[in-house]
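For reference, the structures are reproduced in the following blocks.
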Structure 1
Amino acid sequence: MKETIRAHGHEHVSAEHASTFEVTTDDFLTPAGDCILAIEADQAPADFDSEFVAACQHEDATITATFEAGGYTERVTGRGDPELTFQSDRSMVGRTSDYVDDRTFVLGADFAAEGFDRDLVAALADGAELTVTVEVEREE
């Protein structure tokens, strides 16, 4: 199962955060938003299909987010959790930690914003279109 989100880069994309990465529906970004990879997302976790959400809420779920922009691709893998709510209508946040709030869509991610390919980050800082494909798989 998968969800596809489309968003836009912004001149303030720096991708320097050490424990999270984020895509937001907001139409602005300040320099302080160092985890944000893109803005003006066409959907947020609250928009995801209920079957997709249910699959992500299993402890044995593997969640992979693929980011494509400017001819560059980055893939981040983490896990699901029963506490994930997918209730945010604004932002989706990936975390290297186990912290959960309504914006969290993946836990225990391989890396955070600072680990993203710098060419991809540069493309986003130049305003490139971003496609994020989030896939969930479960071991049966």
Structure 2
Amino acid sequence: MLTKQRATQQDYDKVLQIWEKSAQATHHFLSCEDFNFYKAIIPQHLDSVDLLLWYDEINLVGFSGVSENELVMLFLDPDFIGKGYGSKVLRYLIENTGIKKIDVNTQNEQAKQFYLSHGFRVASEDAVDGFGKPYPITHLIRID
């Protein structure tokens, strides 16, 4: 059974560990330098989102961060990817937080397809990310 817990600053190390493992498994397109850049700035953004930790029994499966009606971050431990946990988390967030927007790295085709399969549609694309780095971003929206 999947359960959630609101994250506190004491959980930030766990969140960063999940992010690092997940990004290493799914963001092969990142240069080593940019991987380290994002790893350094992630903690600066955790206070600005509604940050939830997701557990299956006692195992930390992943985390999500929502700001207003946007899913800002959803990362799973690679050991739990492809086992339905992401779908359960996303369904919960759609039904309970009203998320309507998600930005996804265009080069992370697996994530993009995941969101498209859950009712999101491409609204627009940018050639660079929000930091001006050469990683295209696909802006997704959900219309009920």
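Using FRET efficiency 1/(1 + (r/R0)^6) of positions 83 and 99 (r between Cβ atoms, R0 = 25 Å, to 0.05) for the comparison, can you identify which of 1, 2 gives the largest number?
Answer by largest value of FRET efficiency 1/(1 + (r/R0)^6) of positions 83 and 99 (r between Cβ atoms, R0 = 25 Å, to 0.05): 1.
Given a computed value of 0.85 for FRET efficiency 1/(1 + (r/R0)^6) of positions 11 and 91 (r between Cβ atoms, R0 = 25 Å, to 0.05), which structure among 1, 2 does it belong to?
Going label by label, the one that fits is 1.
Taking helix-only ellipticity at 222 nm (-39500 (n - 2.57) for each DSSP H run of 4 or more, over all residues; to 500) from the coordinates of each of 1, 2, which one would give -3000?
Clearly, the read-out refers to 1.
Matching task: 7.0 is the computed value of mean projected area of the Cα convex hull in nm². Pick the structure from 1, 2.
1
Given 19 as the derived value for relative contact order in percent (Cα under 8 Å, 6 or more apart), which of the supplied structures 1, 2 does it correspond to?
It was calculated from structure 2.
Each reported figure results from applying straightforward, stated rules to the coordinates on display, with no laboratory input. Note that the coordinates shown come from a computational prediction; the quantities given were computed from them, not determined experimentally. Cβ atoms are built from the backbone, for glycine too; each structure is taken alone.
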